[in-house]
Structures are given as structure tokens and as C-alpha cells.
Structure 1
């Protein structure tokens, strides 16, 4: 792709680094920005810069937040005795959109995947186990995607907490194997949470 401007080329190259955006889409977006008033681009630039510099990760659940403790963890009306374990913040958003879950979350920040070089120590697992040990937690819901990596992560965490007095469950398999939670429709995902099953049952089926 030939560019008549080095500034344009640099902007396109930077935009193309975003997931799901190729060079042609990046060029279309950059040219769109050029057609907009300068203020529009400045607003976008300032919003991105402010987000990157000021955004925080909740000390309670590792969710993205504007404050030290996110609104979900700070909400006294939520059931803090039930923790839904998810891979990333997109899963929190997907489950919240169902309106069916009234507990709190724990964001792992990924899944165990040796092939990708991701081990247990690189995820937020220690803090989850510590919660179960030190707080009044009655149930842990595993809501990771139904993949080999997701199942491996579930089982690893289960082994860490199985001797503790806490119920473990997993979302019902209304979500097809291999599916990511963020792409599931709200009704299916909501039912999968409400109809969750004991985690031990999933091990018997494997």
C-alpha cells in the first residue's frame, strides 16, 4: 500500500495494530477522522490518553474501574458470598447484560495455556484462593469458556480450593463447547448461570 504522506502512513500503521483491523480498514478509519472537525479527533485522543493514564484495576476483583474498588464490589446489595470466576472484563460485561447474576466477580486475566506460555502464576488465582480462605465465600461459579484451556483452568482452581468449605459450580452447557461468553446471546447466557451445575459433575462426564 503506497502512501502520499508519511504522517498518514504512520497513523494507518498504528491503527492497524488494533485487533480485527487490517490496513484497508485502518486507512478508511484514518481518512474518516481527517474529514471530521479537528475537535473530534482531539476528543478521541484525549479520551484514549485519559483512559490509559487513569484507569484502574479493582483491588477486589481485578475488573476495570475508575476507582480502587469497582462499582460491583462496592455495591452492598450484591451477594458477596457468591463469586463468578471469569477470564476477562468482557465476560463481566456479558454476564451483567443478562441481569441474572447478583453476586460479585473475580477476573483471572486469562486462562492457563502452556502452548501460549501462560501459567497459573500469570493469572489472578492466588488472590481468588485467598478470598475463599479469608472471606465468607459460599460458592464459586466457574464461567470460563468451554475450551481445553478453560477446563484446565477450572480444574486447577478447583484443586486449590477443594479442601475448603466452599461450593463449586459451573455454568450449564447451554453455551456450546468452544464458545466465548461475550458472543453468547443474553438469554442463553442468563439461563446457563441460573441453571449452573456442581463442578464435580463435569469431571464425572469427562
Structure 2
């Protein structure tokens, strides 16, 4: 994978004498598709997919490889067939005037798992459009808003994703005089502040435990 057969030693075919024989197969890295602007300069942050292996021939790559999609650009060709599997292929892309971009809001926990459905804020932003969605943070039951990223900024040549990261709300833990958790005691989680996704409410009553004060 990612390599093609470039050369085989001359002794790959022959007849044994009185010695062992070592046949050497030499491989080289497969080339890549390189998106470039009309002046031939690589487009920043554009994907550069490596040619795939030809599953039937270790010395080749497959033909008609689709070029990557780049927001705000249109490729001059839809696919390429490399003539040399080890040589990169530049593909020219032309900027699309007045391209439209999408702003998506994600609501995730600290591991990046989605805890509330994503929201598409808009699909008609243009390059240079400014946005501020900090106020879109949700109150999510059992979680509090810990941090945000990319919730304010300006569009470039691509879609944007604003991320709201949440952490689990803490709990009240009943303990004995030595600080040990009381067995089977309830451990109520802090309630959400319905007006502020980053807070819990004050003056939370502690649970009643028979035989304890």
C-alpha cells in the first residue's frame, strides 16, 4: 500500500547453482494529486490524495482518479490518469466567484462525542463574512458549557464549524466524618441553570439519609 514496484533485480529469473539466491524487488512511493491555483502555486490546506495501488499490478496505479473537492474552487479536470506512478500530478483549480459557504454548530462532550444534534446556522456565507454565534450555546441536561472554539471569526475559502464543548455536571457526595462515601447514599447531580449553559443553580439541598444528619 502507498508504494509501486519500480525495479526487479536481474536475477529474478534464472537457474540455481551452488549458492542461495536473493531476488530484490525495489519499491518507490506513489505520487499524489497536487491542487494548484491558476498561477501553479499549491492551494493552502488543500487535500493531496496519494494515487491508489492497482490491485492487479504492483507496478501501476489505477486510471481515472477523481480529483478532490475544494470549497471555493472548481477543478479544470474531473479526474487524472498518471503517466508515471511515482510522479505528482498538479491539477489546476479556478476560484469560484461569490462562492457560498456553510456554518455548522456542533455540541460535543470532552471526548468529541456529539451530545446534541448539530445545527446548520446558514449556507450562504461568503468569503470575508464575519460571524459570532457565541450566544447559541444550549443548556444541555446533565452537562455544563466548558469551552467554545471557532464561535466567532471570518470566513475564508471554506465551510466553518463552531464547536461548543461540554463537561458532565458534578454531584453531591455524602461522606462520613472520616470523609468516606456513605454506602448506598444518593448522589444527586447538580441541576442545570436554565438561564446559563455554563452554570448550575445555587443553594442546592443535600439529600436526606436515614440515620445521618
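Observations on the model:
- Value 5.1, calculated as distance in nm of label points 7 Å out along Cα→Cβ at positions 59 and 131, assigned to which of 1, 2: 2
- Source structure (of 1, 2) for FRET efficiency 1/(1 + (r/R0)^6) of positions 75 and 171 (r between Cβ atoms, R0 = 41 Å, to 0.05), computed value 1.00: 1
- Structure (1, 2) behind the derived value 23, 20, 14 of semi-axes √(5λ) of the Cα gyration tensor in Å, for residues 43-154 alone: 1
- Entry that produces 13.8 once mean count of other Cβ atoms within 10 Å over residues 3-10 is calculated, selected from 1, 2: 2
- Origin of the derived value 1.06 (Rg/Rh (Cα atoms, Kirkwood Rh); candidates 1, 2): 1
- Comparing Rg/Rh (Cα atoms, Kirkwood Rh), for residues 115-194 alone across structures 1, 2, the highest value is found for 2.
- Among 1, 2, structure where helix-only ellipticity at 222 nm (-39500 (n - 2.57) for each DSSP H run of 4 or more, over all residues; to 500) as derived comes to -13500: 1
- Entry that produces 0.00 once FRET efficiency 1/(1 + (r/R0)^6) of positions 11 and 107 (r between Cβ atoms, R0 = 25 Å, to 0.05) is calculated, selected from 1, 2: 2
Taken together, the values in this text are just the output of simple stated rules run on the coordinates, not laboratory data. Small disclaimer: the values here were computed from a predicted structure and weren't measured. Cβ atoms are built from the backbone, for glycine too; each structure is taken alone.
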